[in-house]
Structure I
Amino acid sequence: MPVPMIDLCRDKAQLAEVEAAVVRVVRSGHYILGPEVENLEQELAQSLGRAHVLSMSSGTDALLCPLMALGIGPGDDVLMPTYSFFATAGVVARTGARPVFVDVEPVFLGIDPQRLDEQLQQSRRPKAVIAVHLFGAPCDIDAVAAVCRRRGVALIEDAAQAIGARHRGRPVGGDGLCAGWSTFPTKNLGGLGDGGFLTTDDEALAQQCRLLRNHGQAEQYRHNVVGGNFRMDALQAAALRVKLRALEKITAARR
């Protein structure tokens, strides 16, 4: 009998909870953003200890949106590790900026802080660093953050694979300006399709990203900036709220 890498329908009890949550949303008439999404954002903020959580249409968009908010574009350099999923570099290329690759250290395959420092000295217009917590293993975020502060560049954490991971006792995702997370179905916290979220303690960045995720609308049909459509569906939020309550159990079972 073929054994799948992951069976997303194995937990029948949780699947029944998810189905009930989906029915609740279908009958509510609120399908994009709205109360279900707002509740998920509040629960994630409490779980991760962050001031602001913004649900997103994907983990990719959760990385793209803060780059747009920072005004990063043609002529700018964004530094990142050589080893990551394609989206880490892809979002930088989409802004017109240049992805600059820095080698990884050999233990956890995170960006090497010393080589990062050296590359920042050489870069023509360094504007940000994306540090990746790969396979749920935190990179040396303390050292990376210290380098970014010293060089005066923004630090964005790619935490797409790191929900539940901790570094020196604290949840990852709080050492940079912001962090982007994925809720792709195969993740520990996985939804029923594409999804993600952005976390930050920076009020100004949060406000700008809220505008950008909804076509730059400050109010209906009044667009302050050119944004994108990075909104989360309420169906995804409802399923994720069920999964979030069981996150520790899910992670333990995977281990």
Structure II
Amino acid sequence: MDLTHLTPLQWIMAIIAALCIGLSKSGLVGVSMINVLLMAEVMPARESTGTVLPLLICGDVFAVLVFQKHAHWRQIGRVLPPALAGIVAGYFLMQIIPAEIFRPVIGWIILILSMLQFWRKRNPERFNHIPHTAWFAWTMGGASGVTTMMANAAGPVMTIYLLAVSLPKMEFIGTAAWFFLIINLVKVPFSAHLGLINGHSLTLDLALVPVVAVGIWMGNRLIKVLSQELFEAITLFFAAAVSLRFIFS
């Protein structure tokens, strides 16, 4: 994309999208989906996934530098293998399934998971064992891999998983930072092979990287004043809101 062809409104949307990436990488995971919606307005939805990916990786690097000591590696190890398998599956699905069909499916999955998490918080004795089972980790990890490859939409899925296993907010952020850095790096050759990452997209990314850093700084300051309860409520709200946008988009 030729940057000189971007209108002022498109630049504003791209800047807000990059800011949301930074905010999401500091813990407000659901905010990341705002960037998906905005970048799809700046350029075609399929092309936007390749532009957003390097920005996500930059945000992941910043987040790891800030929150790395809080990572819970046991939880990363549980979901990473199925997530990697899901990325491969998503790569092939992108070549046969139109995004407009897949997005509502992602939305319904996230909405159902959000409702189950809300019910679990109200009835903890009925569901406490489920998040710690192997099948739950593989299901959520696989779903994360597929959705991140096809729509950069793994944030809400992992939000539900990390909330379900009851990680404190700082461990939540540190674990998510390392998990997404790994899977986003794995996605690069697949996206490049599909032609979604190119010189034009990387030029736009370079212009927006400083905005991602500002978002990380803002989010880091905000997350320190949020209680655990409010943090969980906000992340669950954003996940549910994004699911509705995917369903009705």
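Throughout, read-outs are computed from the coordinates displayed, never taken from laboratory work. Just so we're clear, the structure is a prediction, and the values are computed from it rather than from any experiment.
Observations on the structure shown:
- Value 57, 42, 31, calculated as Cα extents along the principal axes in Å, assigned to which of I, II: II
- Looking across I, II, the calculation of helix-only ellipticity at 222 nm (-39500 (n - 2.57) for each DSSP H run of 4 or more, over all residues; to 500) that yields -27500 traces back to II.
- Relative contact order in percent (Cα under 8 Å, 6 or more apart) derived as 39 - corresponding label from I, II: II
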